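So, here's a batch of structures to check.
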Structure 1
Amino acid sequence: MSEITKSNKLETMPIRKLLINMGAPMMLSMFGQALYNIVDTFFVSRIPDTADVINMGDKAINALTLAFPIQMLVICLGVGTGVGTSSALAMYFGRKDRKMANKTAGNSLLITSVYVLIMLLFGIFGAHAFIRSQTSDPVVIELGSEYLSIVTILAFGSLGFMDLEKKVLAMGHSKLAMTGQLLGAMTNIVLDPMLIYGIGPFPTLGVIGAAYATVIGQIVSYILTASFYFRDSRQIDHGIRYLRPDLTVIRRIYKVGFPAIVMQGLSSVMSYGMNLILGSISEAAVTAFGVLFKLQSFIFMPAFGMMNGVTPTISFNYGAKNKNRIKETIKYGMIYVGAIMAVGVLIIQLFAPAIVSIFTLSAEAERLSVLALRITSCGYIFASGGIVLSGACQGMGNGVYSLIFSIIRLLIVVLPLGYLLSKLPNGENFVWAAFPAADIASTTASIFMTRKLYRQRTADME
């Protein structure tokens, strides 16, 4: 029991320092996740035209954009379950309940194994139909199907890493999670040009090469994080007996994890819906959406990294019944994430054309990408509040509120409003305003609902 108390800094370190200590490594880790999103897009945009296909770069980006909703689904399964696992582990560490911590760790591995099997079957039987449901372009269908099949059939690296990352984070070892993520991202960066363009001993694989580079990087992250976890996990015992399904444990994981999965999955639904809406306008609009989504991840991923420091901190102190540390965590989380978003807005407004120019795009796709970035960034400051308060609700054991915030942002506002704006004359210029409108609506709701939850939880403590 003493090892839990000794090794966990969530109980005693000052909150301002703790969030930096926990959040900064996770911000770098999530930055590494953002690299996966952007590096593939950068390199495939430069695939040269062929005698039969012009604007091959745009088509390759479209293929990745249409595949992205399923990649996001993989992430949401891993992250959502990881959030539930991390919240449960942090709470049991706060209560010094080692037995339940052991069962939680084992059952989360069992759940992750089921996800791996589901993705394997989808990659074999469903990838082609999914891409074909969004486009009739035969080139994009072929490229997207091949890419999506590979990243789902070999999704065990991504899912396995996300399972271990959240366990390591709950133990307070955020630097280990960061190291595994960044080394995997660097592997992807190095392999991408080699496999896409056929550099050195590798054949020219094009979009397929981008898929293999991605999954190899994910497997590297998984192997490294597994070595860290099993070598330095004094707070958890391991064994086959902990893999036995325990409905109490699984319910506790999904109490927070299932709303988080649905919440993350809404991004996949939103992305799929926007692909359909923008596809009715032009191919350039779909390309711009793909560029927008990948570039803004460089800002949102670090913000989510800080949130991943907020959630276990609140969860631990909720388990320990420390009201003041919960309040401080929310306060400084808002300050830190708000600062990240403010810097992001400034960079985009000043340098959007230069940022977009790193991709090889058609003139119309480049124009729409710049416009989309500048319009959507107007909502980033509002989004920062929603991000922190969502993490706070998860940490206090209420994932449903976080789910409601996401439903407002990703379904109730953005898709209907985006559809209406797309039908206006020059709708490709106005459709992007749906995103900041959704950020404002969601954060407004999150402020009122989190205040209500905080009062309830602190009253229970007293």
Structure 2
Amino acid sequence: MSIQDLLSSPESKNLEFKEAMPTPLSIAKTTCAFANGGGGSIIIGITDKDRKVTGINELDIPDLEEKISSIIYTIVEPTPAFNTMVYNIEGKLLLKIEIFPGSLKPYHLKKKGEVEGTYIRLGSTNRKADIDIIEELRRRRMNIGFDEIEVMEASVNDLAMENIELYLKKREKARDIPRAEPDTTFLNKIKATRQQNGTIHPTVAGILLFSNEPENFIPGAVVKCARFMGNDMDEFIDQRIITGSLFTQAEETIAFFKKNIRRSAKIEGLYRTEEYEYPEKAIREVVVNALCHRDYSRRGADIKFAIFDDRIEITSPGGLLPNINIEDLGTGVSKLRNKIIGKIFNESGLIEGYGTGVLRIRKYIEEKGLPQPEFRDYNGFFKAIFYSAGISVEEISGREVETENREVEGEVETGEWEVEKLTDKQKMILELIKNNPYISKKEMSETIGIRPSSIDKNIATLKEKGYLKRVGPAKGGHWEIINEQKP
């Protein structure tokens, strides 16, 4: 990107403006954040609000370049690749510090260490990385996706054969791939399981794709759906938490869409056909993309599917990956966060081609005569918004400006509305405990009809969410419900 293009762009996840030389700590944090992401540039000599070129003194430039190099070499660890360049814009000098994306992530402040000193870029600000993000950066360094790692507390028995069979049928129909025997060798081959030291465990991808209860192992691996009254989140008309394998989540989210969206009828020849207000193909495409590309390492974060009178919003955890910007969407640029899930979705015919989803979405929307959808990447979330036929371009533009202003002020909502707090099985466990505080896990397992390991995971979730606690020892103690009103 040319310097003129940079100067006409707003501050972002890879661009920062400074009127004067920042503090050493500020430069170090931004350097870490850019190196941990897709790289970026700090331009000194321009205001960040109105991008007015103020320039810097020519005599100061050698000292500034030396100071910047010293800051990066002494404060940041490992040392990322960078360079500095001077530009003359209408007689005023600018200094650009370009930080390249690093391959030795996580980059951090040397004195603080990885856990306390790692920074990432969210929008136009630097944020301290939590332990989950630090682990993700370490995986990127080793080129390992989160969906490739083993779920050590799960076993092959947690994978449902009917989901594996569904995948085999889908890929045979969609890609003409001959049917395979769904044994351990096959599951290892498609990376649904991994064998280590003689023990086989499902991978994250295996649990998400083939378990009937992936949320028991990967918190937040659900889709929260809601139909709101009007255009705000004040009142629900319908709501549902969709669980199950990713194949099930895709189909049942579309079923929720069909149930809660307006329809119109028209006569074609002798037959009456119904049309949905939004093209189903476009909604299906964005739902599948959300399931495929979301960041499953974000514990407890889930996909939100919200229907309003004037729009549909689909929000998923995990912004665009480094080196991918909103402007790249629809240009054929593609980068998978979850490679195994992406491969299996592609083989199943859920994804038609890498980098072509947004192009198809725009085509379906144009054919329907609706405003083009809006895509937002902010605060670690990605959101797709589909507008109804009654929304004008001016209204959409106004909302974009309002969102940008709120993002700068740190007030952007990420759709963290609650639809339902507990699964049916968790509610059943609480009801059993309410009736008999001394009930054993084995008795719960036999009564509900699920494995003891599933009882353990659900109880752990109930404890974590503050619904339940154990009083006394494992033998001789009892359960206590902390708050009966929550569920």
Structure 3
Amino acid sequence: MHDQPALAAACAECEEIVPLFVFDEPLLQSHEFGPACVNFMIGSLEQLSSSLAGLGIQLQWRRGEPVEEVVRAVRDWRADIVYWSRDYEPRANVRDRQVQQELMRMGVSTRTFKDQVVFEAEEVRGVSGEPMQRYSAYRTRWWAKWQATKPVALPVPKAIKSTRLVLSPSISTLPLAHDLGYEVLAPWVEPGEHHALQRLQSFLNGPIHRYSDGRNLPAVDGSSKLSPHFRFGTLSPRMAIHAALRTLAEKGRVSRVDVLTWVDELIWREFFHQVLMAFPHVIDGPFRNAAVPPSRRPGLERDRLFQAWCTGQTGYPIVDAGMRQLNQTGWMHNRVRMVVASFLIKDLRIDWQSGEQYFMRHLLDADVAANNGNWQWCAGTGTDAMRGYRIFNPALQSKKFDPDGTYIRLYVPELAKVLANRIHEPHLMSPDEQDRYGCQIGVSYPAPVVDHRQARQEYLDLGKQVKQ
């Protein structure tokens, strides 16, 4: 309801409005997204429906092929104009063009609005108007655009005009996840606009001012956990950035560096959306053909290793904790996302697309642009790729960012009794230590599926051969 340009324009320009949500049946059938995503979406819609009902308006929903359902609704309600917010995924662009063409044939007007991002791809360009391919340059021009335009966040419309149409009462109740073919579960991050605003305020009251360090500690509540809300539009990035910058004028413990570091993460999000819009081929393959080592060939060994990674049974506690957190909650800490991605691509030598697809099916904040951009960054094929052949050492990463093993114990209970000096590399425990801590390597917890030092060297050697 807050900062919703399409809604604000409709309320200002129309005598009657009907809010409509279409459940995309082909997309639901594809299971490209998982139950965490679907349940969060439904929870957010329920809260939106309640907010609208408080103003005397009933949210309408339909289920089917989106173009057909929007056209059918326009005919049924004899609508004069349709408003919506623009999407930047290639498939969504095709869908929206088809809707506009069909409505144009019917003599129905359309108006679309920028809403998912502060600046769209064409608003932040290089000196000669070209799409930008380096984040550092994009960030500089993004801030210049922000200072020059001062984007405004819109309030909730004061007067929303309900319709006099007789609408079907049979569609007043939103479907549950199982009605759409998905498991019902409680989202780990609470859905809906009210919870988004509460979480934003809670984050701004403290964690944002420790963000530079806190965001790297998976056992600490140091990140905003707002990405699902940005993904589903329950929180406006304009509002969030304005709110973050306002904290710099407040008294108390305020850190300019930490606040701007968090805003940088939102600019990264917009950068990836810009890349997706300008270079849609990244959906199907690498942004650039970099000289990177080849992935492991299909076969039983590849499948065994991939399955161990998916289920959190690699024998590397930080990797296993991250994958189990993802499978149980639909969420994974950002630092751990980088570790598990590096491990899949460089230790196991499995193609990054497999990891990208697995994340899309399980993440609560499954965003095509950000997910693709981050996986390609780690694989060395993206716009701002990980420098050289940097390979995360999982044991060193967990020792540095989860030194006491608090995060590991939370998601790998087999290691609950293992002391901090052993929990990062439990396979190094002696038989006596395994008995003492109730953790038999190879029985209650797996031995490492690969030797990191050996896998790292093999990856580097393959890289040298590719370059030659």
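Derivation of every value follows stated rules applied to the coordinates shown; laboratory data play no part. Here the structure is a predicted model, which is why all the values come from computation and not from measurement. Cβ atoms are built from the backbone, for glycine too; each structure is taken alone.
For the read-out semi-axes √(5λ) of the Cα gyration tensor in Å, a value of 36, 26, 19 was computed from one structure; give its label from 1, 2, 3.
Values: 1: 36, 26, 19; 2: 42, 31, 23; 3: 41, 24, 24.
Attributed to the structure labelled 1.
Have a look at 1, 2, 3 and say which one yields 23.2 for mean count of other Cβ atoms within 10 Å over residues 253-260, as calculated.
Working: 1: 23.2; 2: 17.2; 3: 14.5.
Only structure 1 yields this read-out.
Of the structures labelled 1, 2, 3, which one yields 18 when relative contact order in percent (Cα under 8 Å, 6 or more apart) is computed from its coordinates?
Details: 1: 23; 2: 11; 3: 18.
Checking each candidate, the match is 3.
Which one of 1, 2, 3 has helix-only ellipticity at 222 nm (-39500 (n - 2.57) for each DSSP H run of 4 or more, over all residues; to 500), as calculated from the coordinates, equal to -15000? Mind showing how you got there, number by number?
Numbers: 1: -28000; 2: -11000; 3: -15000.
The read-out was computed on structure 3.
Quick one: mean count of other Cβ atoms within 10 Å over residues 205-212 came out at 18.5 when computed from one of 1, 2, 3, so which one is it?
On the way: 1: 22.9; 2: 26.1; 3: 18.5.
It was calculated from structure 3.
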